[in-house]
Structure I
Amino acid sequence: MTFSDVWDEITRTVASEFSDVADLSQLVRILVRLTLAAVLGFVLGFEREQHGKAAGVRTHMLVAIGSALFVLIPQQTGIVPADMSRVIQGLVAGVGFLCAGTILKYGKDEQQVQGLTTAAGLWMT
């Protein structure tokens, strides 16, 4: 098997994976949205990581890309726009659950709270 045979196989495989995308402009739109989500997640996470906080670049980027995918996939499958609110509701609840895990109470009588800004940053991602 030569290098060109391998490259042809890779090209065919990638083409079949994206065969349900109607045209090139739609594929570009999807990739731009996912890239923008990753970049914005990076910006938010970079600030948190520079200050040594719990959720940094990777966490914010994963939440941003995951959120974008959870909205893009139903749009691509032809979900009824009215049902999109259910997808967003589940997304907000799931991210909220993740954020709740970053909030810690400590100290005498658990009066001190840590992680609120991290949770808010993740939720807004």
Structure II
Amino acid sequence: MGLIRNALPSIIFIICGVALKLWAPEEVNGIFGYRTFFSMKNKETWKEGNEFSAMMMIVSGIICLLLSLTITFFYKDYPSISRKISGIVTVILVLGSIFYTEIHLRKVFDKDGNRKVL
């Protein structure tokens, strides 16, 4: 039971990343997609933000899953500790993927959402 509980957030994150990659929304909307102030500036920032964040979600989810499984294995006699550590790792990776996506968008686009000439 502890294994499933620790791995479930990672699996959900991977599924959401795959869904965003396969069915990325075409139009900027407030319901589905990678929605931040910067990513919603225009269609181009929206598309780039969704593509990049989908990949970040998949990669972060896989890393988180592997770490959660490892943590669960090493702390199998202490499910409370393994759950807390897995939760902290999940939060760090989720926030890290958002942060990294925002950095990526700002490297690719100027403050007005126009693609930078590299």
Structure III
Amino acid sequence: MYKINIDELEPVEVTEDNAQAAQVQWLLAEGKGAPNFAMRRFIIAPGGCTPYHAHPWEHEVYCLRGEATAKTEQGDVLVRAGDAILVEPDELHSFVNTGEGPLEFLCLVPNGPATKGH
């Protein structure tokens, strides 16, 4: 068994594409002994966002705190604490913090291209 607390990890700035005021903590990944999936915690400041992008793997998102708009090709979706989301393979998506406080969510992805080096 492997255990880590979020207080043990420094958040790292998300620098891909058009990300703004977004940080990530890699909680679990292949490099930490997780053979199949990686778990990441994102923290996005009010007005900040993840890049609008797509990739060939699915991922699951669970909103821990705050409010966001999930931008997709099909339109905008309101996301709030307690919501679980499936982002399908090749689906364009971005999360924009539309709340007054920080947005926090867990994002799980399969190990592979998205998790190299973690």
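List of remarks:
- Structure (I, II, III) behind the derived value 2, 13, 20, 18, 15, 11, 9, 6, 4, 2, 0 of P(r) over Cα pairs in 5 Å bins from 0, in percent: II
- Among candidates I, II, III, the computation of Rg/Rh (Cα atoms, Kirkwood Rh), for residues 35-74 alone that gave 0.95 used structure III.
Laboratory data are not the source of any read-out in this text; all were calculated from the coordinates shown. Remember, it's a predicted structure, so these values are computed and weren't measured experimentally.
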